[in-house]
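The structures considered in this document are given below.
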Structure 1
């Protein structure tokens, strides 16, 4: 909430000229929203010099995974866009980045290319630490190979501190950003020479501040996802919908199974093996829901697409159908702790903050977790200040401050006492909708899911409003 994304866009835009190209990777905002933000800074930006990898995995990223268009809009207003089915598909993101960089350097013959990645936090909640570290290493290698420049946005509030040194090894410098009273931000540079002192950064009217509510889009069809009978029922339904990956006639001598298991289990997709009556085909991976086949691929092709251990990991090639089918309507979270839920919650909260409108329903288990935690209280105060209609749920074990600015839904119900949820309705814009729902089944251990699917988000919001009216 210190406008790091705005600062990054403005930094890249300030260097825009006829000899410079830019590639953006977005895991949070749609490609169109990011392009609009950039054009606000550089109205005359040439779309042929800009490429965007849309890895949101939501309704905005609805195209086939890892595809790009080599044609430009006839009106000249749109950049080249590559879509990737999920932020978890780091190989697909890397291949799309490589293809766009090649297009700008080889086809457009540009002298300089920059890359902006927004944000690393979302990748971390979709993929394990080792894979994200390897991804960042490969990306920085690509940038070095073309003597380019890259900026990676990390929101440290909710970001696991143990990853700082690991990711810091792949970058040349760090720009810290903090709030400055009474308004504005300050930055400080480490690396790339001597460290600088804190310096005030001003945003004037020409900067695309996200105070303006997002335009209303098409509302999701909540009828596609019936309003659940309870939060537990919503979690159970999402778990039942998770697919299974079965390796048929699998020869496990080369360790591919362990690599695949590491990749898919973090996405809450179970892997099993099966021996068919026939000896052929061998080493085939089937993605299925019960008896319904979703997609198939060879184990070799699937392993090559998810392992980031070779220098050609991001060389362009066709993605297996199994990965194309994984758009994560509801991404499962089994046996996770509070730290993980904080990371996911921050992603939902930041989406509502950028929207600057709409409604957020947040369950804190006990209201003292909101009022007694200065960082959480500040987060939700900021949402209220931005114009978001905030509704807080929890056991009423602490009085509501007079200046709270939120609507309180006190309840002693078991699912409120055990539930952790953040639901944002997107202010009518499907691209802004997101939700996290989890329940504490053992002390400190949670099970649930998060989603950006509009209809599913709508159904959760409807349930909470109907089941727990404000008192």
Structure 2
């Protein structure tokens, strides 16, 4: 590193300008391995080339932390980034607090699913704080994007749910039922999943109703950041600066040409709070090894790194307005068994808002009891193995383990539940257990259930 890198003074009095330039730097470095290597080799030359008014030494220091080449340090660019990002996480954490769930059993079920996910892969453990959506809505069927790395392998766009007078009333009733049955925690949801939100010509009207119910807009992630700039800028105006600062708008970047077009059509100030999800093939980021990305192995040149973590952030209900279907979804480690990196536990159609409400209640009652009893059907979560030695049982996951003391009777039952699901009462009937022993076994199974090792199935 040249000595001149430490000579240029940092304009600490203009934190916004520093943020705009540092954000652009991170995007450029992330979007192209060539950029990353150039910046690593000659930060001054790189910053001059892209007209980024940053201190080369401090910028290099901050990017090294971002790339995980060194531990976090006291750096003004990183401090400013944390200052802007931390309120977003605090806002989400407040909204998904148990006090914002109408039914505590739903929140507890989500927490158990997070615990189970932590055992499936190390990569998943690192991103668990991002699994906050308890409900997501789809306002179309299929997706026009058809990205070759799509983790959900979406089908082509076939239908959109238009904002007609009848659909408007239906949608508003669905939102009302959602808030009453799930609570304000549903405000962390989104109006897309395996869809492109802007495929729906009336998307902005739907999210305006969402705002009326939850006093916040759902997050919008679109691949059309450069395709319809005028519409995007109208959407930005609709969201307003306060909501934009909560990361309510994100652009998915699928090519360097698209990234260039976005930089040409939006100022740094306009992009200040719009997250760019760098997904183009030249980027340094990896894909979740799910959906269509599973077919990319060996086809992306030097980009051969795929994550074992799922990319879906939903643990809860998925609602499609076109098909009027509600499903219960949990992320799973991508595999041949779960090629989309998710599992659909339940799915059923509804025709009225009241039927929708009834199905939410049915699912919570069936799959989310706070306390298990002999009438529940249980099984072990996949990805967890166990070894016994005396009364001590060690549970193993991906580079994680935990030892517990379990009675011999509970160990036998646990091994049964690892192989297949059983109704607890049927297990008790296979062998004569005293009432006292049944209660003791249920207490130990409850502990395994609370830890996320066991789940209730239908």
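Observations on the model:
- For -13000 (helix-only ellipticity at 222 nm (-39500 (n - 2.57) for each DSSP H run of 4 or more, over all residues; to 500), calculated) the corresponding structure among 1, 2: 2
- Structure (1, 2) behind the derived value 219 of volume of the Cα convex hull per residue in Å³, for residues 145-384 alone: 1
- If FRET efficiency 1/(1 + (r/R0)^6) of positions 185 and 433 (r between Cβ atoms, R0 = 25 Å, to 0.05) is computed and equals 0.35, the structure in 1, 2: 1
- For 17.4 (mean count of other Cβ atoms within 10 Å over residues 137-144, calculated) the corresponding structure among 1, 2: 1
- Answer label among 1, 2 for the case where FRET efficiency 1/(1 + (r/R0)^6) of positions 33 and 409 (r between Cβ atoms, R0 = 30 Å, to 0.05), calculated from the coordinates, equals 0.00: 2
- For log10 I(q)/I(0) by the Debye sum over Cα atoms at q = 0.10, 0.21, 0.26 Å⁻¹, for residues 105-200 alone computed as -0.37, -1.13, -1.22, the structure of 1, 2 it came from: 2
Quick note: the coordinates plus some simple rules give every number you see, no bench work behind them. These figures come from a predicted structure and were not determined experimentally. Cβ atoms are built from the backbone, for glycine too; each structure is taken alone.
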